[in-house]
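Student: Each in C-alpha cells, the structures are laid out below.
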Structure P
Amino acid sequence: MVKPVVDAVDIDLKTGTTLGFYTYGDDHPRVLIVAGMDGISATDVYASYLIMKHLRGLDRIDGSVTVLPVANPLTFRLGARVSPLDSQDLDTTFPGSERGTVTERTAWEIWRHAAQAQYVIHLRAGPLSCVSHIIALHRDYIHVRNLASQLSLPLVVQSLGTRGALTVEAAHEGIPAVTIEMRGGRGEVEPQAAVEVKEAILNFLRIKDMIPGDRMEVSSTLMGIPQQVNVDTEGFFIPTANLGEVVEYDDVIGQVQDRAEVHAPYAGAVVALSRMSYVFEGDVIARIAAPLGDRRKGQESERTAPRRKW
C-alpha cells in the first residue's frame, strides 16, 4: 500500500483556509492534480477522492502524484465561485502573490507545487450538464497537445487562454497542463462523470509507466473554441440534442415549450447542454465547440515550449 505524504499548508487560520497536498510516490515524473477551486459542485472533488483511493491500494508508484482535492476550502464550504473575503475567483489569480489577499496567497501556494510538476491536471465541474472533455491550449503548444492526447476523453477543445487561470499560466511556462471539465450540478455529485474522469487519469498514469494495469486505447477529437448558445425568449427549455453530438448550422438542439425552437447558430460538437429548466431571455443553454478549422478567434499560432524559469 502506498501511503501518502501529507503537506498541510495554513493560508489563513481565521477562516480555516488550509490546503492539504497528498503526494503518492517520490520520484519523477511529477503529476499535480487540482480540484475544488470553487464550490459549484463536488463532482471534481469526488473524482480526486477516487484517484487517491486507487493510488493508496497500489504496491508502488514509479514517479509521484500530488493531489489537492480542495483548492479553495472557504468557497467550497459556502458553495460559491468567488471568495467572500476578497471577491476573487481563484482560477483567475495565478501565479498569485505570497503577500496578497487570501485568494492570491492560495494561488501562490498552489503555483509553487505546479512549478515543480511535469504535468498539471485541473479538475472542475461545468455550470451546464456537459460531456466530460478537456480544455487546453492545444493549438498553441505542442507540449499541451501531447498531454491532452494521452487522456482518454473524447473531446479536446481549445481554451480561451484567459490569463490568470492555472493551466493557462502553466502552459505559458512550458508545463503541460490541461483542465478537465465534467458535469455536476450545484451541491451535487455525478458519480458516473467522476468515475469516467478517474479512469482517464489512471490510464494516463499507465501510459507513462507510473502505475500498473492495462492501458486503454486513446482516441480524442481536437476541436476549436466552444461558443455559447443563448435563448431569445422565456419559458421551459427542453433539450433535444445529445451531449457530444456533432450538429450542423441551424440544426434544432432544443425548444422553449410552446414558444420557439432553438437552432444551432454554428456547426460543431455539443459539449454542454442545459437540462430541462425554466429559462429567461439571454440565458446560456448550450456550448458548441467549433470544428478545428474554424479560426474565428484568431489566436492559433503554433509555439514550442518556452524555457522554464526555475
Structure Q
Amino acid sequence: MIDNKLRTLLSLANTKNYTETARELNLTQPAISHHIRLLEEEFNTRLFVRVKNKLKLTPEGEILLKYARSINALYDNAIAEIEAYTANIRHLTIGITQTVSEVSMPQVIALYCNDHPGTQVTVVTDTIKNIYDRLKLYKLDIAVVEGEVTAPDYVPMLLDTDSLCVIVSPLHPLANRSGVTFDDICNEKFILRSKKSGTRTLFANYLSKYSKTIKNLNVTIEIDDVSVIRELVSLNMGISIVARSACVEDVQRGRLAAIAFSDANMSREINMLCHKDFAHPEILRDFRDIYRRLFRSGSAEISDHPDEED
C-alpha cells in the first residue's frame, strides 16, 4: 500500500486546502498537518508555503509530488496487473497522438485484441508532450508518437515514416501545385495544431530556416482536433499543415489537396515505445507486424532501430 503520507501530499497538492484534504481522506485536519510535517522532517525541507493566503508547493515539494505520482501510478498498475492475471485478462493502456489515432493505430489495436482473447486496451489520445508525461509516470504501458525517440529510458520500435504537407481546399489557387515553398504560403490564413503538437514543432523548425516563427504567420485558428482542421480547410477557411497519412482519404475523395514542401524534407518517424521494464515488450513487435500487414503489404520493409534485436 502506498504510504499514507504520500496520499496526503497528493490530495493536498490537488485541493490546496487542509480542510478539503481531511474530508477527502476521511482524516482529521491535525492528522493531515502531521503527515506533511513528517514528510518535511524526512526530506529536511519545506513542501508548502502560503503566498497571499494561498497554499503553494515549494520547488522541493514539486519534486516530491512528481515522484509521489509515479509511486501511486506504479501501485495502481500493480493492483491492475495482479487482478488481470488472476482473471486471465491482460490490460494495456496505450497513449497515441492525434495524428496516429486518426490514421491506423486503432485498427491495429482492434486486430491485436481479436487475435489475443482476454486482452483489454484503454486508448488515451493526447498531445505528444502529455503522452510523454503520462508514460514517464507509468500511466501508460505503450506510447505511439511522431518523431525520433531520444530518451534513454525507453525501448523504441519504428512503426513507419510519414511526412508533413500543406493541405488546401480544391478551390484554393494552390490546389494544383505539386510543391510549395515558404514564399508560396507565408501570406495565407493558417489553421494550425496547438503549440504542444509534434506537427507544430516540426513546422516551427521549418520556419526557422527563414528566420521566421509562427507569430509571423496569419494564424486564424489553433485547434488540436485534426478532423476539424481538415473540415475547415475543405471549406476553404484557410490552409493547414498536417501529416500526409492524416489526409489520404480526404484527398482521394477530392475534399482536400495535399501539397509537398519543395524546399525542405518534412519526413518524420512514427515510433512505438515502452519502459525498459515493461513486462511484455513483444507486444510492440506484434503491433508492428499487424501494421505492416494492413498498411505496407507489397512495399519494402522498413528498418528497425539499429539497436533492436530480431
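Student: For mean count of other Cβ atoms within 10 Å over residues 71-78, find whichever of P, Q sits highest and give me its label.
Tutor: Once mean count of other Cβ atoms within 10 Å over residues 71-78 is tallied for P, Q, the winner is P.
Student: Name the one structure among P, Q that relative contact order in percent (Cα under 8 Å, 6 or more apart) of 17 was derived from.
Tutor: Answer for the origin of the read-out: P.
Student: Given a computed value of 4.0 for distance in nm of label points 7 Å out along Cα→Cβ at positions 119 and 231, which structure among P, Q does it belong to?
Tutor: That value comes from structure P.
Student: Here helix-only ellipticity at 222 nm (-39500 (n - 2.57) for each DSSP H run of 4 or more, over all residues; to 500) has been calculated and equals -6000, so which of P, Q was it run on?
Tutor: Considering all the candidates, the number was obtained from P.
Student: Related question: Which structure, out of P, Q, was Rg/Rh (Cα atoms, Kirkwood Rh) derived from, given a value of 0.97?
Tutor: Details: P: 0.97; Q: 1.05.
Going label by label, the one that fits is P.
No lab work stands behind these numbers, since they all come straight from the coordinates. Note that the coordinates shown come from a computational prediction; the quantities given were computed from them, not determined experimentally. Cβ atoms are built from the backbone, for glycine too; each structure is taken alone.
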